[in-house]
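Visitor: Quick heads-up: structures coming right below.
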Structure P
Amino acid sequence: MQFNSQVTSFLITIATGILLGVLFDGYRVLRGTFRPKVLTTWFTDLLYWLLATVIVFFALVISNWGELRFYVFLGIISGVVFYYRLLSLYMIRLFSVVIKLIKKTIVLIKRIFIVLIIKPVLLCMEIIGWPFKFTNRKVRIWYHKKYPKPPIDEKK
């Protein structure tokens, strides 16, 4: 391999390490926000590592035809360390803000749905059912007069 292609491969592996750090921080923020159960955590951990494996595999294939060399490991580790030393705190804050915005948006959409759809439907049902309240009460009174409850037998 020429020196230029090795430098390019090294830079790609550093970028891959940074990307893995970003994905892991996103995953950490999601886990901290939603607090999944143990089985879900195990499953999502497995998904993260499968995704990380696929990303590293494609980065290696793109950068140096999949050849594993020492600088590949050095580049990925350097990228992860660089990310966690300089960028992790800011990305965690960014992910937290984005998740809060998404939660607030979902709450707003639910409220709009309730105000624009559920409440009018309930109001229509109440308006339609209003005359039946009086007839229901009158029918019940008439029924109990016509068919009274049998007397309780106290001999038993």
Structure Q
Amino acid sequence: VVRKLLECGIEVGSILHKGQTPLSVAASCGNAPVMKLLLSQSGIDVNARDADGQTPLLIAVEMGHEEAVRLLLSHTGVHVNATKHRSSRTPLIVAAAIGHDKVVRLLLDHPDINVNPRTGYGSTPLNCAVTYRHEAVARMLVMDERVDVN
């Protein structure tokens, strides 16, 4: 269906319900085949924000969709440290707070990741992992020499 819509000239950056784009909807569902198709289109804005200020990467991270996160991280121009407007939470902070250890690993492996971002309240990914008792994530962060443990 998506392929047919693209063939008919639908705009890949079309704004849908609540400011979502087709890519952000696919990211929220973890629909990797549709995401691959959309990401292959010229003019795709991989960092388009919805009405809540979330990018497709933030959405995929929050939902724990590993393949969606992997696809977005592999796209040139993705803002891996983009913050959610109101909370200043980055994808790494979100993944650490929720305890998505495989997603945290994907993010840590990205060359542009900021491993020590802070929320508006001063919390880091490590603080979040410890606070919410996500031991595997906390251990992963402590073992990463780039992470400031102080």
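What follows draws every value from the coordinates through simple rules; no lab data is involved. The model shown is predicted, which means the values in this text are computed figures rather than measured ones. Cβ atoms are built from the backbone, for glycine too; each structure is taken alone.
Visitor: I have 35 for relative contact order in percent (Cα under 8 Å, 6 or more apart), calculated from one of the structures P, Q. Which structure is it?
Guide: Values: P: 35; Q: 16.
Answer for the origin of the read-out: P.
Visitor: For which of the structures P, Q does the calculation of Cα Rg over 2.2 N^0.38 Å return 2.16? Walk me through the numbers on the way to the answer.
Guide: On the way: P: 2.16; Q: 1.06.
Corresponding structure: P.
Visitor: Given 17.9 as the derived value for mean count of other Cβ atoms within 10 Å over residues 31-38, which of the supplied structures P, Q does it correspond to?
Guide: On the way: P: 11.0; Q: 17.9.
Traced to structure Q.
Visitor: Follow-up. A value of 4.0 was derived for mean projected area of the Cα convex hull in nm², for residues 63-102 alone; which structure in P, Q was it taken from?
Guide: P
Visitor: For FRET efficiency 1/(1 + (r/R0)^6) of positions 111 and 135 (r between Cβ atoms, R0 = 35 Å, to 0.05), which structure out of P, Q has the highest calculated value?
Guide: Details: P: 0.45; Q: 0.85.
Between P, Q, the highest calculated value is found for Q.
Visitor: I've got another one for you. If helix-only ellipticity at 222 nm (-39500 (n - 2.57) for each DSSP H run of 4 or more, over all residues; to 500) computes to -29500, which of P, Q did it come from?
Guide: Details: P: -29500; Q: -12500.
Derived from P, not from the others.
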